[in-house]
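Undergrad: There are structures below to look over.
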Structure P
Amino acid sequence: MRRFKFEVKGPIKGGKNNMLMRRTGRHYPNPKWAAWRDKIVDGLSSSVAAAKLSIFDKPVKMSVVYTPDDLRRRDLPAMLDSIFHCMERAKLIVDDFLVKNLTWISLPKNVSASGVQIMIEEI
């Protein structure tokens, strides 16, 4: 049974509220969000390569432990969407459809330890 654990330090930017639209109707990501996404994908891609891990292409369970850095209300589905997007783009998982079991735990605010810890494991 394969498993992979990784961390994203700092605040998690939701993807749903960071899409913009051109006058032509074409959607594109907010440049700040795209920069955040690219940083996360680069780090995750390096971790996947270092672990010599092949892409997850079978159903998985995923556990997320989230620690906020402030008391602002966050949109959990938007954060999860961003995490899924980064995992797909980093070629960790073929499709977020494969996440069949999901556990999300939110911890109290902690500025020095903010971010998420994620464990993916084949079912």
Structure Q
Amino acid sequence: MRRRPVTIIQSVVFGLLAINASWEVVTAVFGAEDDPTPLVMMQCVVCIVAAATAWGIWRQAAWAWKAAIAYGVVTAGMLLTLPLLLELPAEARSGIWGGAAGIMLFAVLCAVWLRYDAKRRAASSADR
């Protein structure tokens, strides 16, 4: 199973995103941060979805593109709830919608590539 450079990069990026989310959870659990419990739980979900996406990409699983979309939805949803969870003032909320849109764009672009690559691999294995 030969991996393309784009596949390796995507897998590493999603792996790093999983590590980042898990670090947020660890620091909250051990008291370094005083994040609200719902935010910590959402970070747990982000960690799980990012790790599953990284694993699916690395294994070149046909479902990896769906995991990338799930990552985008979960992470964007978490960002959009931040103003409520953290009681942010209006001036601190301005970039949240843009950040959520950026995350979704990233996830969709990754998913498009992963779906294309899965179809390409399926077609080439059917030709053999």
Structure R
Amino acid sequence: MKILDVDPISPDADIATARKILAAEIANPNKVLLIIRGDSPGVGKFAEKARHATDGTGFRETIWVRDLAIFLHGQQEAWFGDQANCAVVLDFADQPVGCLRPDATLFRIDQLLRHAITPEGGVE
């Protein structure tokens, strides 16, 4: 899991670096991304479940964007929709396949990641 955050001492540099990392991960055509936003305790618990769902696969990556200033204008609206959603799954073509709320189960997270890989519902 990659965690992107901003230090108040150097916010501009941290935001620029985090945006480069996020853009590079999105541009990778060999990965399905689970992008998490926010820094509440509920989001932290969700991030732990998400880490378990993506660890060790090589083609699933979790990116936790803790500081919302890292997102470019319009990214949150385009990806997350509802304010209650804390995560979005992007498929290999960088298209959102679904969003998740902080109370999502590990099963639901895995299910959405599998859908991003095999939209027809087939086996990975």
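Undergrad: For which of P, Q, R does helix-only ellipticity at 222 nm (-39500 (n - 2.57) for each DSSP H run of 4 or more, over all residues; to 500), calculated from the coordinates, equal -9500?
TA: On the way: P: -9500; Q: -28500; R: -12500.
This figure was derived from P.
Undergrad: Identify which of structures P, Q, R gives the largest calculated value of relative contact order in percent (Cα under 8 Å, 6 or more apart). Kindly include the intermediate steps, with their values, before the conclusion.
TA: Values: P: 45; Q: 25; R: 29.
Result for relative contact order in percent (Cα under 8 Å, 6 or more apart) over P, Q, R: largest is P.
The numbers here are math on the coordinates, done by the rules we state, and not lab data. The model shown is predicted, which means the values in this text are computed figures rather than measured ones.
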